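Nothing in this text is a laboratory measurement; each read-out follows from the coordinates by a stated rule. Just so it is clear, the structure is predicted and the values come from calculations on it, not from any experiment. Cβ atoms are built from the backbone, for glycine too; each structure is taken alone.
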Structure P
Amino acid sequence: MTKDSSESFAVSASPVTVFAPAKINLVLRILDRRTDGFHNLWSLMQTVRLEDEVVIRINQEHTDIRLRCDVPSLSADHTNLVYRAAEAVLRRCERRVGVEIVLIKRIPMGAGLGGGSSDAAATIVGLDRALSLGWSSADMAQVGQALGSDVPFFFFAPSAVVTGRGEQVHPVRIAGNRWVVLVNPGFSVETKWAYQELSSSRNQVRPLSDIHGALGRESGISWEQALEVAENDFEAPVFRAHPSLQEIKQALMAQGAEAALLSGSGATVFGIFRNEGEARKAQVHFQTQPRLKVFVVVASSGPLIVKS
């Protein structure tokens, strides 16, 4: 039964701000196609300190979801994942209240960095706080999995092995610190196209390796272990269509990256560096190319940050 907006329940009197981090895929294997048409995947994911902001305020004077974004080209209606996440939360908790959301974007869109999924997760976390719902990470992930395959991961951040369609998340602590150089080429790669290209260009699915399988059962690993097995199945088809992305990867390695990979289906390519100094030196190499967006960020070490 839907609860009336006049019904009394605890809400936050002040805005709740959630910082929504980008993610990178240290490993991304695309496995067999499922009966529902999606693919099983196996990914080791890690958040990085490039963050959008989602600011949420409850207004009991209306019952609308009102979304504003600082990027005019991004829709602010029911097609936006943030709007849909707010709808999903209100539907599950059966409350009719006004929700006012401001989305401040810093993560490039369509970049393979999970910005939309992270924003959706941040919306669920923020509403859980604002409405005093007391949901567990598993509760929130269950709401999020209907919105997108990357969404559940963010409730178990900063690092985890993600399997199935993305709904199965096994947190894994990666010991130590690393800096990440994100190089975005200024164009996007459509995920649906990348899957189609991958499927049409391979004769068979390569099985998951024993090493990856073993990592998926660990509760903690080192950065060295993670980087030894770093790979992304999307690289072959995406690099074939966009050779400039392979050139970025090669340049990151030449600048001293321990590993460099396409993130998700692209188009961002990232390099992992031992310290900030090495990462900043690599950043300088790309600054002569104005079409590129380059970010130097630390690999995150905690969950989504909530401020109220």
Structure Q
Amino acid sequence: MVWGTPDAEVHIDEALLTGLLADQHPDLARLPVRLIDAGWDNSMFRLGNELSVRMPRRQIAVRLLANEQRWLPHMAHALPLPVPALVRPGAPGRGYPWAWSILPWLDGVAADQEPPLPAEAPRLAAFLKALHQPAPTQAPANAVRGVPLIQRQEVIEVRLDRLRARTSLIGGEIDSLWRRALAAPHATERLWLHGDLHARNILVKDGAFSGVIDWGDITAGDPATDLAAVWGLFEEAGARDKALAAYGPDEALLARAKGWAVQFGAMLLDSGLVDNPRHAAMGAATLRRVAADG
């Protein structure tokens, strides 16, 4: 089976959100509402000039939004980049069945549309080091992020085989990186992770990082999952080298991070070739960069 962008399970539009605001947050109901984007799990709206709204479009996203609402406000103050910590919660209503979030509006453009300048490499490392702190036992579990890569081997290798038949990006270097990642010692600490740190979830303004969004996959586990963002963000090899030098991974963590870059690249390219050229371009770039670094 080839997976593209999942269909929405509920209808969400500006009129629905305006009605929910009138019922639950009447002081905000007169602010203009504009649909900004719809991802795999959520629809995003801009609310006035300073706020945004995040609404699950699939049942599977409801638990993820609850994790984000609970944990991100406690972490935001320690992070050196802006994050959309909850401003106000929203409740089901007007036929919409799930909780939703009112968040701050973070200015900027997704990093796949406006790449960060190479000088931003140390700032990425600083953000990751601030985030990757020991997580409590109550931290949310995630079956597909932060886990040993061996648990993702079957599904990713299906994607790699499919891409091998459709593109020229899955060659010997990617295969070697993947094998080394699978063979590397597993992480021994459960650290806080973003979990889905691809270029659409990192904002850039005037070449500088301006925010990190979409924390639905927040979890505890292997920091290699997030460190893979180095290959998803920076085109210049020198910038990738600077980011890694500033973060300081050991040999095993670096091998796993490259494996996670293969995982994200394959996932984005394979699904993007179905119905999302933007994701396909992100995946291809990630695979090309990590292969070049070897």
**Fill in**
Across P, Q, relative contact order in percent (Cα under 8 Å, 6 or more apart) reaches its greatest value in structure P
**Request:** For the read-out FRET efficiency 1/(1 + (r/R0)^6) of positions 169 and 273 (r between Cβ atoms, R0 = 30 Å, to 0.05), a value of 0.65 was computed from one structure; give its label from P, Q.
**Result:** P
**Request:** Of the structures P, Q, report the one carrying the highest value of mean count of other Cβ atoms within 10 Å over residues 57-64.
**Result:** Q
**Computed 2.8 for distance in nm of label points 7 Å out along Cα→Cβ at positions 113 and 209 - originating structure among P, Q** = P
**Prompt:** Can you say which of P, Q returns 1.9 when distance in nm of label points 7 Å out along Cα→Cβ at positions 81 and 177 is computed?
**Reply:** Q
**Request:** Work out the source of -8500 here, i.e. which of P, Q gives that when helix-only ellipticity at 222 nm (-39500 (n - 2.57) for each DSSP H run of 4 or more, over all residues; to 500) is computed.
**Result:** P
**Prompt:** So FRET efficiency 1/(1 + (r/R0)^6) of positions 201 and 225 (r between Cβ atoms, R0 = 30 Å, to 0.05), computed for just one structure, reads 0.50; which one of P, Q is that?
**Reply:** P
